[in-house]
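> So, here's a batch of structures to check.
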Structure I
Amino acid sequence: MSEPGHNPVPVDGLRIGPSHTIPAGLMEFTFIASSGPGGQNVNKRATKCRLRIPLDALPLSHAQRARLAAIAGPSLTDSGDLLIDADDNRSQQRNRDECLDKLADLVRRALVTPKVRRPTKPSRGSKERRLLAKRINSERKKRRSDSD
């Protein structure tokens, strides 16, 4: 079922970045029968991969974990587990790799702190330019109506 010699999760875990690694022991893979087209392969093989990982056990700060929960949305269970499914491929190994890629992408997005928007006021020059443009446009339209 799995491709020989290919193990995407190293013993020490999945590396997300230089300072973040998800321990392999936290990840629980389940293979179930896939749905959709695929003929006998779908009927005979359990190729759909489901990755379950407890959100609280991830080595993230509280803010990063909250961002991950917001990004994950419906993939988060009531018990606080993150569920990631993959069934696009006909191979268990490829679907497992896809689950890991999705997990890595979610965690990378959660690691990025959103830029805080600080409200600013328009500068005096920008106000003057805006008013000048409005005046010019108004005069242009007035000239059109005068010629009627």
Structure II
Amino acid sequence: MFRGSSFHTIDSKGRIIIPARFRDVINAGGSNGVMISRMDGGLVAYTFEEWRNIETRILSLAEKSESMRRFRRVFIGGSFECSCDKQDRILIPPILREYAEFDKEIVLIGVLDHFEIWSREKWERENMHLQEDMKKEDVRNEIAKLGL
């Protein structure tokens, strides 16, 4: 499982270093890379095994609405296979770097079955949104259901 967060930089060629604890999860699945797509203004990265599960779930959906077709088109069609190089880096394709508005500073966040890659600026805004959400009773109640 992917857990924790860490701050990194993206180099001028679009490469980022994958933290050792994330590489261990990736390698445990017998692969040397991840599938990356876009969501919520950041990037999401899944092991190949978990990506296959996502594709299977998407294919099995009975719902064929316009919004689901659009989601499939953008999420699956905009995904890229990114392999680790010898320096344990992955190359983020230009179209994904543009979508996520990567400049120099980025943050990698473990979210159990996947990890996310955010620009540091967007990540700080996301944290501020959470602080605002935590003031709402319905949000606090949802979190309380977890026993936290």
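> Which structure, out of I, II, was distance in nm of label points 7 Å out along Cα→Cβ at positions 84 and 116 calculated from, if the result is 2.3?
On the way: I: 3.0; II: 2.3.
The read-out was computed on structure II.
> Here is a further query. Can you rank I, II by FRET efficiency 1/(1 + (r/R0)^6) of positions 60 and 140 (r between Cβ atoms, R0 = 30 Å, to 0.05) and just name the one with the largest value?
If we compare FRET efficiency 1/(1 + (r/R0)^6) of positions 60 and 140 (r between Cβ atoms, R0 = 30 Å, to 0.05) over I, II, the biggest value is for II.
> Of the structures labelled I, II, one was used to calculate FRET efficiency 1/(1 + (r/R0)^6) of positions 68 and 124 (r between Cβ atoms, R0 = 41 Å, to 0.05), giving 0.80. Name it. Please report the intermediate quantities before stating the final value.
Details: I: 0.40; II: 0.80.
Attributed to the structure labelled II.
> Compare Rg/Rh (Cα atoms, Kirkwood Rh) across structures I, II and report the one with the greatest value.
Ranking I, II on Rg/Rh (Cα atoms, Kirkwood Rh), first place is I.
> When relative contact order in percent (Cα under 8 Å, 6 or more apart) is calculated, the result is 21; to which of the structures I, II does this value belong?
Of the structures listed, the value fits I.
> Out of I, II, which has the highest value for distance in nm of label points 7 Å out along Cα→Cβ at positions 44 and 100?
Details: I: 2.7; II: 1.4.
Checked I, II; max of distance in nm of label points 7 Å out along Cα→Cβ at positions 44 and 100 sits with I.
Bear in mind these aren't lab numbers, they're just calculated from the coordinates by the rules spelled out. Bear in mind the structure is a predicted one, so any value in this text is a computation, not a measurement. Cβ atoms are built from the backbone, for glycine too; each structure is taken alone.
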